[in-house]
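Some structures to go through are shown next.
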Structure I
Amino acid sequence: MELPREGYLLRIIIGESDRHEGRPLYEWIVVKAREYGIAGATVVRGMMGYGANSRIRTSSILRLSEDLPVIIEMVDTREMLEQFLEIVDPVLDEGLVTFEKMHIRMYRGNRTR
């Protein structure tokens, strides 16, 4: 797949315990992104954070949380990500969604396949 030099980053921050259709919401989002043809997606588990409700969530052993922040980042064209967000938006009960322009320097897969 070829991406233009000027791409976009869609970032969705939710809780690790958020679920949809019986599975973790972050997993559902990434599977849907692949089905939809989004160029790439990555999920990162946060060590600590808080959101709109100001409840601190941390991986500290003293305050072990089962609902750490999860960041899902997707890269593609503006049009693809905006259309994909229309699919995901109805299932996001809480969290943060950001959208930003970015300069793509490299996008390569395994060249031997």
Structure II
Amino acid sequence: MTDLALAAHVGTLQDMGQRFIDAWKIAEAGGQGPRDHVTFLRLESFMAAMSPKRLELMRYLRRSGPLSVRRLSQELGRDYKSVHGEVARLVDAGLIERTPQGEVTVGWDRIVTELDLAA
């Protein structure tokens, strides 16, 4: 199994744009760049998205494979409404994905974070 990683950045819109341009150039040259990137404009946004409960949810999804939100809440033994809200937040942040069937899934094994201390 290939080790897939999501790159999570805290940076500016310019940083995000430069990563897009770099990936485009790599693709034009016939190469393959990193699979997925997510950029948070503020460290606080990233920290809020990665609460311990949400991290537990993401780890469970990675191990189990795609699940409906209802089934996920049942298997975690948690309230449906709170899991639904956490899933919505994680989908909006780009940290989990919805399948065409409406289930949620985590398509990577790791999240690699990058924080520019000079910014």
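Laboratory data are not the source of any read-out in this text; all were calculated from the coordinates shown. All figures in this text were calculated on a predicted structure; none of them were measured in a lab.
Look at relative contact order in percent (Cα under 8 Å, 6 or more apart) for each of I, II: the largest one is in I. Of the structures labelled I, II, one was used to calculate helix-only ellipticity at 222 nm (-39500 (n - 2.57) for each DSSP H run of 4 or more, over all residues; to 500), giving -6000. Name it. Computed on structure I.
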